[in-house]
1. So distance in nm of label points 7 Å out along Cα→Cβ at positions 205 and 253, computed for just one structure, reads 3.5; which one of I, II is that?
2. Could you figure out which one of I, II the value 0.9 for distance in nm of label points 7 Å out along Cα→Cβ at positions 77 and 173 was computed from?
3. For relative contact order in percent (Cα under 8 Å, 6 or more apart), the calculated result is 17, so let me know which of I, II that is.
4. One of I, II was used to compute helix-only ellipticity at 222 nm (-39500 (n - 2.57) for each DSSP H run of 4 or more, over all residues; to 500), and the answer was -10500. Which one was it?
5. I have 35.8 for Kirkwood radius over Cα pairs in Å, calculated from one of the structures I, II. Which structure is it?
Structure I
Amino acid sequence: MTSRRTSPWLFPLALAGLAVVALLLAGAERLATRHYLAEGLTRAETALRLTVNVLDGQLKRYEALPRLLAENHDIVRLVTEPGNLTHRAAMNRWLKETNGVLQSSDIYVMDLRGDTIAASNFDRSDSFIGQNFTYRPYFSDAVQGGQGRFFALGTTSGVRGYYFAAPIRDGGGQVAGVIAFKVGLDHIEAAWRDDEHRIIVSDPDGIIFLSSDPRWLYAGLLPLTAERLEMLQKSRRYAGAELKPLPQDTAVEQDIPLMTLTAADGLRHEYILQSQLMPDAGWTVRVLLDTASLRAQVRIVLAATLLLMCAAGFAAVLVMQRRRSRAELERRVEERTADLARVNRRIETEIAERRLTEQELRRTQADLIQAGKLAALGQMSAALSHEINQPLAAARNYADSATILIDRGDTVRARENVAQILSLVDRMAMIGKHLRNVARKPNQALQEIDLNQAVAEALDIARPRLAAAGVSVAVNLPHGLPPVRGVAVRLQQVIVNVLSNAADAMEGRDDPRVEVSAACDGRTVALRIRDHGPGVPAAIADRIFDPFFTTKQVGSGLGLGLSISYNIMKDFGGDLSLANDPAGGAVFTLLLQASGAMRAAAE
């Protein structure tokens, strides 16, 4: 009974659904076509601008040259003394050389009768020498005192080119001859062949003389009337070329101009058309973009829209199907409720276990934090022991030396040794202050440091260690080094650490030497300390600045010196790096910032 009551409505509903689908597809087709054709129009406009710029640039490159060469004394002499054969031969050679330099097609000079008396192609079989060009409009314009411009096929060479001409005036200002340039455009046309756009250039009579499609060459976009053909014949613009009409259809779709032409494959193609007039040359440049790919994208959009509609219809069917099966689902839900109850009980058990695990993790985390604090205290104490050891050794040496000097009555030098000891004590105080601040950024302001003085004082501190190892030090610091930014005591600490490592590396070598040099690029100063030891193996080069990493024997070092030095250089805004010298040995480079005044002067 119910099926019979609803069945009469099924057919009208189906028709209404199909009508809605058709309307939606029509709207989608119109919107997609507008979008993709507008996108193609933008691409065609961009290609047109580039093409016109290239053509205009090629013409402007030669536009002023005829007028400039017409003022050349030798050119003027050529037309005023046409009987001077020696000068004419010399000018032929000169025109050929000039043509090669300017990369034009041909350069030639004509007398007032239009006869060519000198040409860059004088030594070719198709030479212009003796040819008469009075029929060319560019000659007529130049003879009358103006600048001639004309595009045509060469009647002698058969090569397309654009002609520029200018009058040659004698000493009295009278026109005595004409000089002409021929500029080839074939290389520009060849560049169009691989482009996605089709490009055609036509003259004022609508004849296509440049084209990316060879089938369109010398075809007429305007009707080839008898008057137009007679005018072209007089100027011999297309001498020897067969002119033919180009079948074409034009249309406008959604405000976008379209043109249909027969392409190189022999098939009719629809193109988006964009054109621009080049008034100086009298040309019209047209860029054509094939709409086949754009139409294909529209079809893809329509197919996607149809699929979406089908998906929507399928979803509606699923909704209806779900309503019919709701009772079955309710029964299954009841069955699943019991299963979920069991799962909930299992989950509650797992939650309790995870809570216990979380409490255990928190206890472990607290233990790890305490262990980290102890490790930090151990590192700090080890660093303090390492850094104070060297100044203490130097102070001991100075104290021993002072005792001897006092015994000798040399109080002046003894006072100097005491001053050195006091300086080392201050340095140990600064090191202790630095290590106390290991957990935070040091707040000590950077100062301007004399690098020469810092190196000298560091050598004084490290001299006992270097002397014990028999190491000789060669210092080669250039004059005029700018001050660097840092803290003097901490910079000396870095230099002493690097020198001590160099002494350790050369222990037992035949020629233990250290070379200290520097260079400045205006913004930074690089201090290089090179030893003549075995160098650093590549396997450990990346770890050399890690805390507690050392290659020394147990009890000979803690592996903190280079790590501390690296951090000090970073605090200065600089860097500490290591490399192996090609001639052998390791090179440590201390990169320091030059003072602000020197940087400003360098900039």
Structure II
Amino acid sequence: MGLNIIGISAFYHDSACCILRDGVLIAAAQEERFSRIKADASLPCQAFLYCLKQSGLAITDIDLIAYYEDPEKKASRQIWSRIPEVSSSFLLQLDPGRPEREIREVLGYEGPIRFVEHHMSHAASSFFFSGFDTSAILTVDGVGEWATTTYGAGNGNAIHLFEEVHFPHSLGLLYSTITSFLGFGVNDGEYKVMGLAPYGKPLYVKQLMDLLQPEAEGQYKLNMGYFDFLSGERMFSDALPGLLGHPARRPDSIIAPFHKDLSKSLQVVLEEMLLEKARYLHRRTGEKNLCMAGGVALNCVANGRILRDGPFEKLFVQPASNDAGGAIGAAMAIHAVEGRALQQKKQLDHVYFGPEFAADEIEQLLKSTSLQYHNYRGSRDLMLSMVAGKLAEGLVIGWFQGRMEFGPRSLGARSILADPRNATMRDRINAMVKKREGFRPFAPAVLEDKVAEHFQLDHPSPFMLETCQVSSTIDLPAITHVDGSARVQTVNEHTNLPFALLIREFEKLTGCPILLNTSFNVKGEPIVCSPEDALKCFIKTDIDCLVMDEFVIIRSENSLHALKLILENYDIEKEKRAGIRHDVYTFV
């Protein structure tokens, strides 16, 4: 008999569900993609149903459910955080029995439930998908139960975490605090700070180091006089503006040179601290490989620095390093504990574990509208040639193909694509399509066999998890950041055939084996999941063409103004109902 395990992360942010069959990841998805609530923290009911459907299993076929943290240990930390101001209303929010109760009552599951500590889930999500026989393991995030940073090693089916840094001392919370100070949303705007950093100078490194005290071995401490996140109302105290000599930035206000310099300084401090602790971990383990997970591991600039300047020869970062990845880590950790041989012998090379939609389903949707579209069923080569031509002409393409990606990056299944050689493309997509800050960079998707010709990268990078310098003889202004770097995705025919073939068609026309690739969504919304989501995003934005499977809709051939107004009014009402905070790192 096989072993069927469901993994769940929930009730914090980025809730997700996955299913393993004999240690093989069959399906995984975040709840936000179905609910359309960004960073949805609720029990992943729709993702759960999707995983069962994708695997062809009934709920009675599930041998156990693995949950990504220990609710009782988490509750003890939450209570400690609020002492001496524990109120009756706060105590009512604490319910360590909630995960099990809702799994049973809402999902209807009657079998065994196992709890895996948060940082063990992170560690397992990376090591057991790394393809390494042995490896050092570093997990860094805001906070789990009590741990904020862990050091460990993996060997075969076993993971040993031998040291922890405990809350409230946290590199993740340090980064989130400055993110909040800079006027960006917590758990949402850290990417913006990373993108803003290259525009600044490291003028505030000394001041930020006053917030952080490195200690022996893997330890460090925050100077809590500058922080206020224990109250749960804001991230920083009144002392921080005094230290930095500037007030906190109001959200959506002008970004001044100070904000750029502070972003750069924060990035430098994070990189130096991670390098210091990576060197310590290397001394402790003697390993040549490093696995990383946790929200901080999504800082691709720091990852590139660790690999270039650190002591490890190889680095694997879990593509879904945030709490969503905790679902697959918890499931795999339990699979390993059960003494089963791990089936994931090679390194994870794709994350296309989400829903896909048949051509008949897409065509039925299009037929139910008044939209004019082109049907290329049975003529994929012709469609790819046409789309490549549109890209070469400077058009922006919404690209919807195959199974959706798991994790925070769009990797050629739910993507917005454009010509990276077009100097106006970055500003156009930021302003008119993504509707976000103009300083934010876009990533290049490059054919894997051509990457070394255009970037200082000597290995595949399929998940956009490290940056490197652009070295191409082709001018690539739309994907080259202000410091000459890029966050590269390598693409091959084995893992994503349609996307690779499209890039090759574009290369035939232009000599450039690279496309600009960004996530198929607008600011404040999750990445699209269904054909309906893609169609709505296409209508609301200024995307020129929408390609869904082998169907193509061209904006210039349709009148979309009325539909756009209807959807915009719907979005206003939806925002009124949303209740997720992004001004403070929530601990409940």
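1. Details: I: 3.5; II: 2.8.
That value comes from structure I.
2. Working: I: 2.5; II: 0.9.
It must be structure II, since only it matches.
3. Details: I: 9; II: 17.
Value 17 for relative contact order in percent (Cα under 8 Å, 6 or more apart) corresponds to II out of I, II.
4. On the way: I: -18500; II: -10500.
The structure behind it is II.
5. Values: I: 35.8; II: 24.5.
Among I, II, the structure yielding 35.8 for Kirkwood radius over Cα pairs in Å is I.
The numbers here are math on the coordinates, done by the rules we state, and not lab data. Note that the structure is predicted; figures quoted are calculated from it, not measured. Cβ atoms are built from the backbone, for glycine too; each structure is taken alone.
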